[in-house]
Structure 1
Amino acid sequence: MTISIEEGNRRLLVLADFLEKLPPERFDFSRWVGSDWKGARDLSCGTTACAFGWATTALPEADLWLRGDGYAYVCHGTWKGDPNFDATVDAADKAFGIEVDDLELLFTPCDHDDEEHEESDCCDQLPESASASDVAAHIRQFVAGRK
């Protein structure tokens, strides 16, 4: 069941506020979670994470969690299958009421330096080098345009 746009927006803004307070060394927009992640659901192990990775800590009511070995995916509490991108799409829908296009816009970086990159591929997405504050501003801009 998808949550309301109002509740999804509220949660996105809570996440944006959380990201603004996050120490820069704990944020890495290029990975759901750092390679040093030890499996701590609240990321208390000192690892880095991206914005959606940090949503697992910032929004306990959303019942999000990280799952995987070596490469983690964000899952929702009801996900029963193997962790994969489908699990993350499901989690985004249940946590924020967003579909895959908005998930990619908000939480997936675009590699503008990639030789294969075409301008139309992801021009609205932030680059991998985006800071937590950049992502927070991007989330707020999305929420302002979403009714």
Structure 2
Amino acid sequence: MKAPRRPAVLFESRVGSKGVPAVRSFEAWVRAALHGRRAEIGVQLMGVRAARTLNRRYRGRDYATNVLSFPYERPPGGNTGLLGDLVLCPAVIAREAREQGKPLRHHFAHLTVHGVLHLLGYDHGTAREAARMEAREVRILASFGIPDPYA
């Protein structure tokens, strides 16, 4: 199976749509983060309980987090075009946006871009890696008129 011609977002919400940006927004943010790379990404919105369960199971942290990235592990010789999945928790994102005084849409955009960059291999485990990843996030978000989330 060939990779899709343009980035495809497979979107699923288990929490409804109240306060959640439109699917086309997620598609635009994913496309910008992929920067021309052809790939397919699953974006799932989950509630606090499900996000906490995934975070505990896969990261050993017993709390709901804002975004989790799950890279797709291709079988030998396989090429589906699937890059991986993002799991976003709108309740956590909304709380953080309020606490940080940020527009909710901007925070969704930031965390979507952040998650896609993780799927592309970016990380923030060291100061150097964090600086590289954050600089890329800031450039991508600026293309949408979103100010530096780290300022």
Candidates 1, 2; percent of Cα pairs over 17 Å apart computed = 59; producing structure is 1
Label whose coordinates, when relative contact order in percent (Cα under 8 Å, 6 or more apart) is calculated, return 23 (choices 1, 2): 2
Between structures 1, 2, where is FRET efficiency 1/(1 + (r/R0)^6) of positions 21 and 77 (r between Cβ atoms, R0 = 41 Å, to 0.05) highest? 1
Note: Cα Rg over 2.2 N^0.38 Å, for residues 61-124 alone at 1.31, derived from one of structures 1, 2, originates from structure 2
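Readers should treat all values here as calculations from the given coordinates under stated rules, not as data from a laboratory. In this text the structure is predicted, and so the values were computed from the model without any measurement. Cβ atoms are built from the backbone, for glycine too; each structure is taken alone.
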